[in-house]
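What follows is a set of structures to go through.
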Structure P
């Protein structure tokens, strides 16, 4: 059951019933992840026009996404998250004394939007949690969020645990039903009822622009797709909390062998959990390059995603340390968190006092890994004072007792996003250019521009796809307008933004007509001014809230409201 808008007073859409199903797999919540797989007893009629959601079983935490549910049996609602990343947690019920499998659930805190602060309620149970690629990563078990407690728990059993984590019994695992040929597939794209798939995980090009040259050609230019991965040692599930009495650094380390796949890639975000009454800073060290940023706007007792003011470029020729600096705190406070362990020695368990002489915690003192992880993107940066891969020196770290360590078991039900081993990024193998829906040319991956010299009389519409061997991404589209006298003119069509509820980027519809784009915050402050904007505006650095996009063309000025979720 759904309506055309968020408001229940909007018109309703017709719904189609199916009656009867068979249980194929059920994973219990006690010592499990609370999953259920059902098979309909009859085929879905073709005229129902359903969409089959895809899934992702990698267990990779998502920085943003949505939950789709029917709270209290209401019409379908879509709840968004992005301010806080999903966290690995262990489900427990104090009344029944039941406990789920360790870190078998995601917890998400939904965002406040123009339509209110999203929560889950009775009737939401079993509903899917989607990642930022539109794939299911969990199913709702429950929680304590409510309209009175909007930042409470929303606990989703991980799809990666439903898959095959608990039993050899075919009735308690989903893999044999969803991958019966044991292909090892880690994600599956969604599919419409007519068989059209929406390829997930394959990013499209960005920032496509078109320019009319003086000799009458159209020059297209775009940027390569940007991928990201979360990196960290240990499972990042908070178990203990510690302090060293004096200011100190705690973090993780990667050697040159670890870093080879991400040479010249960029660190953009660091995840950690702060506590009150502590002054923190992000600290990154690689050779003689040091990045330190004091943190002020943070939320305590929750995982924070710290977006670096300046991305840090990785040099695979030198060891890398990513750490948190606990600069000031009372000696009775425990500023840092660690997982259950065991420690990945010399990598997940490093620390330093103010002298920055790095060491590892002796196992008898702390046999665990610090809870810190970071995001690295496929976008390449510039290196300064870099070291040759052949001349890199490895830094030996030895266990040194801190002498002042105090440690307690943490009561915080939170964790940084679980990191994974560093892997090579997915790279496009080429680009396909379409003009007016017909393939025009295929280019190698090294090319990010193309000049069309055979312009049709009508206004051509171009699409650029990123190719990945025999697959391709969704297209990025731009339409143009040319005149017979070879002067570029603009089509008289409505300029707009899409979507109005956005996170990392906004599409400017008919951007060629826009001479000036101004973005204002709700308090009237001008936050961005762009002359002749491209069709995609990156908005990931904007805080959440309401914004006004003022677009000036040759004929008029139009202002549209948007919401950064």
Structure Q
């Protein structure tokens, strides 16, 4: 028992072969709490809430609301989101599915008749889904929080009204995102006087401040009915009140398919997560309309190998991991989707027996160029159901995905792993009238092939790339992590997890280690392109490793040495109680702890 405990401590604190490795950033450690997010301002605001007596759930709402300002290309009030949380009092992992739903007017037939069988992604409301993040705020505050909308939204309202200095990244995004110049409402917000933004310029969003104040006003007007009713009134003003009517009116006047009923009928969902055990660690992911379970499929396959003996980022290790990911992502494409509309054979997909069968398909000497989903129904006692593939074999292209992330551990041991997103930069790029935000454009993840697990249907949630991660050991949370990056999200969190568990890195080393990626599976955005044999490597991966991978048939693309970002993670040592946070130097992510 003592030996096992010492091994766990060495993994979590990074005491091992990698402990001499220097990092660009330090591990941020504390004993009471830790916060990490994609932007310093959001991390600071979340910590301010914790210092004021709020818990992780209160801090998550405040932090994400600020992320929507300072990380506006990647998330905001118009976002969809997925959350995993650990309720320390109930000792339970819970999933919040705040993925958006398609408008009721959105059908495969409509897009075939009116858009040439395509789902346009930019400059249009036709790729949007109903924003879910405001309902996620409500659920966090109502079920687990202690504070009000007035308290948690105050920092975002202040920053939106008074302004904040632009980061280098945000200034560049504003200047370079052409779709923001198409709609007058977007030009009014982002380019007053046709200005070109510079880092350090003060940016204001008074329209968003007014929108958030309307939520607070609804809450304040209903305080006499009790906390639950007051919070609900704020939430309902967005989805059923004047804000919903303004969104619907703007949509109808600007060629969108959203109508009032789409917002009024929307509800984020509290769900059971899915999990698998990997070498004594129980890894949790969001179950419905998320790609997260694909990482579990890959881990089950990889558990059958001695990865540590292969060596970190050796050709053998990268090849094996990439081949496992190809198989997992093929199953993602064929089987995962909105559990309200389809049956997902998780009993088979997550079984160790199924993983053994899938493992047999990996050739240690040759990269697969095939799309090879399996038949998990055979391992779940279900009838085999044919599902059509939906992908196009294509040439080189760029990665897509604009998402943010926030993770918090508080003094009581509560954990929130929160992944909000607009999908592409600034989502649709269409600011919704005078409301100060644009919708996500997640609708282009739908398939227009009838019968596909992710086929478009009115009111359906698309299977997105969003995923959050929580890891337990002996029934206690020991890791929480997440990452932007579209289809890469699972790949990045899996590499970070394996860097700690298999190779003894601490959380910061695990995040900073050189990364690989692949697109040798159907991509999530329309038209779901696949690049057989593709393998992307950061330049820090050694030249002999690259040559060995090419000899196995991988088609290499090289990225800059620090190009495949970004991650944030928190690790908890269950013996000492020390909380360690790491953030990615590939981006503006920032951590604080106390």
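Please state which of the structures P, Q yields 0.55 when FRET efficiency 1/(1 + (r/R0)^6) of positions 265 and 425 (r between Cβ atoms, R0 = 30 Å, to 0.05) is computed from it.
Clearly, the read-out refers to Q.
If you line up P, Q by mean count of other Cβ atoms within 10 Å over residues 73-80, the top spot, with the largest value, goes to Q.
Ranked by distance in nm of label points 7 Å out along Cα→Cβ at positions 89 and 297, structures P, Q are topped by Q, which has the highest value.
Sorting P, Q by distance in nm of label points 7 Å out along Cα→Cβ at positions 193 and 537 from high to low puts Q first, with the largest value.
Assuming -500 is helix-only ellipticity at 222 nm (-39500 (n - 2.57) for each DSSP H run of 4 or more, over all residues; to 500) as calculated from a single structure, say which of P, Q it is. Clearly, the read-out refers to P. Comparing relative contact order in percent (Cα under 8 Å, 6 or more apart) across structures P, Q, the highest value is found for Q. With semi-axes √(5λ) of the Cα gyration tensor in Å derived from the coordinates and found to be 35, 29, 23, which of P, Q does the value describe? This value belongs to structure Q.
Each value in this text was obtained by applying a stated rule to the coordinates, not by laboratory testing. Small disclaimer: the values here were computed from a predicted structure and weren't measured. Cβ atoms are built from the backbone, for glycine too; each structure is taken alone.
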